[in-house]
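Input: structures, listed below.
Coordinate-derived values only; no laboratory data. Bear in mind the structure is a predicted one, so any value in this text is a computation, not a measurement. Cβ atoms are built from the backbone, for glycine too; each structure is taken alone.
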Structure P
Amino acid sequence: MALGLRESKKDKTRLQLLEKALDLFSRQGYEETTIAQIAAEVEVSPRTLLRYFPTKEDIVVSWIEESMSNFLTRLDGRPAGETVQQSLIACARGLLAAYEARKPFYLSLERMIAASPAISDRKQGMTARLADEVADEIARSRGAEAPDGLARHVYPHALFAVLRAVITQWVRADGAPSLQQLLDQALRLVDFEPARAS
């Protein structure tokens with residue numbers, strides 16, 4: 001019980017640090033915000049903050065990691081009988097729904113990422129690794145029914161390129177139209193949307 005309470009408190013502190021950091025980044029700029037300022041907002045020491053996040057960049061990147069982890073969790077839970085494309089698109093829709101549910105937060109986050117070449121590059125590398133992890137998960141979960149190696153890797157890489165374009169357009173348009181509408185348009189443009197299973 002005590003361990004569970006400690007873990008719950010740690011999770012709460014981590015979330016508070018993330019949200020206060022993003023608020024400060026949005027109000028005064030990423031470069032201008034210091035570790036000490038973020039820590040003060042949550043009433044912890046800078047040393048405590050650095051135990052959660054070794055660098056300021058890691059604070060932003062942690063949100064990317066969380067989104068990627070959620071994508072893999074959704075993929076693992078997709079029902080049998082779907083095509084690979086259908087499963088990937090369903091996971092993408094779930095990811096975008098989470099963005100829409102916290103629209104101001106994710107608009108701010110994505111603007112910050114776009115404004116930092118270092119974080120943008122790091123996100124791109126993380127996304128490429130996620131695409132490879134998704135390909136591995138497809139091979140593991142589908143077994144003999146998995147697409148061949150090339151298709152298995154092309155599908156997630158292509159979808160993540162579409163998601164990057166959709167989110168970029170959404171941010172530039174200040175959150176309109178909806179991410180789901182933009183995804184529908186993008187999928188039609190690249191002819192990615194598969195025929196529905198009968």
Structure Q
Amino acid sequence: MANSAPRSSPLALTVLALLHYKPLHPYGIQRLVKDWGKEQVVNVRQRASLYRTIERLNGEGLIAVRETGRDQQYPERTVYEVTDAGRDTARAWLDEMLSAPKQEFPEFPAALSNLLLLTPGEVADLLQRRADALAEQLDGLQTALAAEAERGLPRVTRLETEYLRAVTAAELYWARAVVEDLRAGGLSWSKEQLDAVAEGPVQD
């Protein structure tokens with residue numbers, strides 16, 4: 001039976017991409033992710049997940065051990081390099097991720113689909129808290145973009161931050177508008193309405 005294609009993930013793609021530049025050990029990969037601001041889009045807070053991803057990529061032949069070294073300051077460190085198969089796979093993943101929108105199931109839309117469990121006032125309070133958090137995130141993203149520009153980094157290295165800023169700004173605008181509608185009574189619901197919905201459509 002033919003082997004299935006390697007499974008993509010944001011972290012796996014980032015590991016392959018960083019190894020395109022030079023061989024690295026896991027700590028070096030984690031440091032570069034943070035230094036280059038990629039922790040905004042790739043979760044490396046749990047080092048164990050990074051090691052699992054590296055082990056998987058190594059097992060699939062997408063990366064290989066370059067060398068294992070030790071010095072007085074650090075324990076034994078394994079340095080990895082990307083293979084030809086890893087280079088081809090990274091390009092294939094990029095082609096798919098960039099060109100084809102993927103149906104994902106994040107928590108927030110799922111929560112929105114179940115707002116009927118709460119009152120309009122409760123929803124307004126919760127969305128206001130979210131809007132406040134989004135405003136803070138937006139300030140942080142704008143600061144990060146300015147700092148990256150001051151460092152002279154080319155724009156291509158800032159596109160993920162630009163994207164996050166645009167998406168955050170759009171969600172903040174939407175959240176504030178919904179809160180305003182809830183506060184003004186333009187968006188409301190009642191138990192009677194919910195009971196009617198639960199009964200299903202009225203048959204003629």
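Given a computed value of -26500 for helix-only ellipticity at 222 nm (-39500 (n - 2.57) for each DSSP H run of 4 or more, over all residues; to 500), which structure among P, Q does it belong to? Mind showing how you got there, number by number?
Values: P: -26500; Q: -20000.
For helix-only ellipticity at 222 nm (-39500 (n - 2.57) for each DSSP H run of 4 or more, over all residues; to 500), the value -26500 is produced by structure P.
When FRET efficiency 1/(1 + (r/R0)^6) of positions 36 and 116 (r between Cβ atoms, R0 = 30 Å, to 0.05) is computed for each of P, Q, the one that comes out at 0.10 is Q. Given a value of 1.14 for Cα Rg over 2.2 N^0.38 Å, calculated from one of P, Q, which structure does it belong to? Answer for the origin of the read-out: P.
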